[in-house]
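There are structures below to look over.
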Structure I
Amino acid sequence: MPVMDQAIQNRFDRKLAELFQSEKLPQKVAVAVSGGSDSMALALLLKQWCAQNSIHLAALTVDHRLRPEAAAEADLVGQWLKDYQIEHFVLKGSGEAPSKGVQEYARDLRYTLISETCRSQKIDHLFVGHQMEDLQETFLMRLSKGSGLNGLTSLSPLSENYGLQIVRPLLEFQRSELRAYLQNSNQDWIEDPSNENPVFTRTAVGNIQKSLVSLSGATQNSFQLSIKRLSRSNAALEHYVRRFWGECVIVSEFGFFSVSLSNLLKEPDEIIVRVLGGFIQGLRGHQFRVKLSDLEKLLTQFSDKEVSALDFTLSGCRVLLQEDELTFFRERGRTGLEKMVLDEGTDWIWDHRFYVQLGENSLPVQADEKLEIREIGAAGWRQIQEYEIRSEIHDLPVFVRNSLPAVFKGAKVVAAPLFLGGSGQSGIAMTHFEMLFLPLR
């Protein structure tokens with residue numbers, strides 16, 4: 001390996017050693033490979049690191065079916081990766097793309113398909129090829145839309161989304177050096193035509209980014225340094241948010257959050273806004289985008305000294321203030337909550353809130369069993385009346401109780417571990433499933 005390429009590999013390995021210093025290395029990882037220079041370079045660098053650490057690597061390419069040449073490009077990526085003995089999956093989208101918001105649609109489709117495949121392959125770490133220019137362009141895009149500090153610095157080396165640990169080890173690498181690495185490896189790549197399409201916001205922002213680094217005394221590295229320092233400030237704020245969360249927030253096993261409003265209002269406004277945002281994301285899922293303006297309106301409402309009682313809905317949540325107790329619940333909405341078929345496997349995430357897994361005394365769920373997780377509802381609640389129901393359940397508001405999950409076979413409740421207090425109760429598979437609320441923090 002040429003000296004320059006070895007230097008890049010060494011930097012890459014050091015970055016991953018830093019990112020994984022506090023956790024055990026996974027046995028399997030996935031890498032998203034579009035065929036562009038960033039993702040191809042990541043795949044090659046990752047191949048070396050995985051080989052050194054006895055980790056299985058799988059590459060995932062998504063054909064969004066937005067361009068006629070996409071299928072052939074996915075096949076070409078597969079041919080390239082085969083030369084490196086990298087396992088490759090092509091994931092194909094279905095349905096028609098919207099006339100507006102095509103990039104957002106493609107992103108959501110991409111992560112949905114990838115997360116489903118990772119789950120089926122027992123993979124929980126996904127590597128993506130965002131590099132230095134991507135980080136800077138994302139910063140400028142969010143700056144132009146009024147994002148706060150958390151949004152400006154949220155493209156981080158490690159994050160969680162769609163039930164996956166997202167790893168971005170290339171944020172300190174420039175695209176030019178990644179392309180030089182590929183050229184030295186005699187490896188081609190596919191140019192993404194959307195990068196030069198003036199219709200897309202990212203293209204315009206990329207031009208602004210180039211103008212900024214051309215200013216006197218400015219470089220890509222100095223721009224990067226500013227973002228790094230803002231990230232450090234953001235991490236300090238998050239430290240105090242986590243401390244408040246741990247000391248003052250009550251996290252109910254039944255899927256809601258409570259806090260003393262007077263204690264919350266003692267904190268600086270930025271801490272309050274982040275705590276409120278954490279409540280909503282904790283109920284809606286990590287990938288849910290909470291509008292900062294909505295959180296600021298909430299802060300204004302709660303800061304009104306005359307307000308002692310509130311009851312309203314926001315972003316799929318029900319917000320209830322009674323005297324000094326502020327509680328955020330999941331709002332089931334007019335159409336109800338999701339219905340999840342239990343395919344083959346041992347664990348599932350329902351409504352982005354509850355982790356459901358088979359109990360110790362369970363056999364794996366078979367595809368022909370046709371079990372389903374859904375909210376217990378009034379009909380399911382009536383079915384379990386003859387059993388020993390936990391006393392805490394009776395203290396819950398009806399709308400909270402009815403929105404909790406149970407396992408059904410057709411119309412019949414077959415498991416309701418959140419509700420039932422006894423064991424071995426006839427007709428209900430008490431020990432077959434466990435359900436745990438997953439708080440955000």
Structure II
Amino acid sequence: MQTDTLEKLNKQICPTQGNVTAAKGFQAAGIHAGFKRKRKDLALIYSENLAATASVYTQNKVKGAPLEITRLNSLNGWAQALICNSGNANACNANGLEIAGKTCELLSQSLGIEEQDVLVASTGVIGQPLSIEPFAAGIPQLVSKLSEDAGSLAAEAILTTDTGIKEKAVTFDLNGCTVTLGGISKGSGMIHPNMATMLGFITTDANIEPAVLQQALTEVTSDTFNMISVDGDTSTNDMVTILANGKASNPLIQSSEQEEYRLFKQALHLVCKDLAVAIAADGEGAGTLITCNVLQAKDEQQAKLLAKQIISSSLVKAAVYGRDANVGRLLCAMGYSGAELNYEQVDIYLRSADYRSVCVCEAGAVVPFDEDKAYEVLGTDKLFIDIYLYAGTEQATAWGCDLTKEYVTINSAYRS
């Protein structure tokens with residue numbers, strides 16, 4: 001989409017307070033049910049009426065049982081509730097499908113809705129035995145706590161090693177109707193998406209066909225959640241799900257050719273981008289959010305390959321942590337990215353959020369630069385790596401973080 005078109009759409013979208021309960025007709029809850037020792041660990045998102053739904057899932061061939069149940073329950077394109085536990089991924093368990101299915105049954109009975117209208121997700125340790133008991137004991141309390149003000153409690157209940165909740169909401173106008181779109185996400189480690197990443201739950205009161213909603217989510221995920229990486233590991237439980245209950249009463253969005261679709265998709269993009277970047281910034285042990293911008297590329301796919309490889313490179317991430325302006329590591333990562341590349345015309349700049357900038361590469365060759373200034377730029381909490389290819393007009397952005405000693409410490413004792 002052209003830059004001027006995006007700017008026009010962005011001007012029509014306003015940030016607002018809230019998350020998955022910002023849109024009309026949604027409630028949420030978050031409680032401690034016993035999956036973890038003390039912290040909240042069971043979340044619920046509920047729509048007052050049936051909602052169109054769409055999801056994207058991990059491409060890891062080893063998948064958590066909840067993903068299969070959610071896929072089956074959402075085949076008709078509609079759902080009304082989503083339940084998620086943290087602390088146990090319900091992956092690689094002999095009775096995983098039985099537990100996930102029974103969870104949907106228990107929640108449907110408590111809410112008085114159809115079992116097939118319940119979606120389920122889990123996050124936490126893989127391969128750990130799981131009992132239905134915490135669900136059976138926790139669901140009545142969870143339902144009793146449903147509130148339009150409890151979105152942040154649900155956001156808290158899905159966390160694992162995250163240091164804080166991740167939430168975002170926006171509003172925009174569709175044919176005179178105010179539409180709200182909000183979401184929450186979790187993720188800190190085991191982050192390297194392929195089709196989806198970690199957990200993202202989004203709600204909207206927009207009136208939109210399920211198939212069109214699926215198209216929007218798939219396209220947006222490709223540019224947001226799929227463009228982050230913390231450690232190169234794609235989880236078994238990655239899932240992003242959206243519910244659209246139509247409470248805004250806007251004329252039905254039923255085609256991607258409609259102008260209303262383009263505005264809805266851009267609003268969804270802004271929410272998903274913020275939720276995805278929050279995950280990258282909260283990478284386990286991370287101190288620096290890395291944003292890689294690949295500019296003037298031949299096509300968008302080539303730009304994506306390059307940007308994603310830069311922020312995924314362990315050597316690049318380690319160099320950022322050590323504040324070492326090692327240009328060779330950047331060029332090396334570009335070279336094995338699989339993208340078409342004429343490195344002899346590449347320029348690279350390191351830049352901080354306050355626009356201090358250091359050119360470290362011109363025409364594919366390292367150039368003399370101020371090492372002290374580069375050291376300062378690399379030591380900021382937000383680092384930008386701007387790569388100019390001079391091969392076309394397309395661009396892409398990816399987000400990652402530095403690789404620190406703390407990451408090793410966290411993951412060496414994750415189960416305990």
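Values in this text are rule-based calculations from the coordinates and carry no lab data. Not measured: the values here are computed from a predicted model. Cβ atoms are built from the backbone, for glycine too; each structure is taken alone.
Some notes on this structure:
- Mean projected area of the Cα convex hull in nm², for residues 212-259 alone - highest-scoring structure of I, II: I
- Ranking I, II by distance in nm of label points 7 Å out along Cα→Cβ at positions 316 and 340, the structure that comes out highest: II
- With relative contact order in percent (Cα under 8 Å, 6 or more apart) derived as 11, matching label from I, II: I
- When mean count of other Cβ atoms within 10 Å over residues 44-51 is worked out for each of I, II, structure II gives the greatest result.
- Structure from which -10000 was derived, helix-only ellipticity at 222 nm (-39500 (n - 2.57) for each DSSP H run of 4 or more, over all residues; to 500), options I, II: II
- Origin of the derived value 0.95 (FRET efficiency 1/(1 + (r/R0)^6) of positions 100 and 156 (r between Cβ atoms, R0 = 35 Å, to 0.05); candidates I, II): II
- For P(r) over Cα pairs in 20 Å bins from 0, in percent computed as 21, 51, 26, 2, the structure of I, II it came from: I
- Parent structure of the calculated result 3.5, given that distance in nm of label points 7 Å out along Cα→Cβ at positions 180 and 380 is the read-out and I, II the choices: II
- At a computed 2.7 (distance in nm of label points 7 Å out along Cα→Cβ at positions 108 and 140), which of I, II: I
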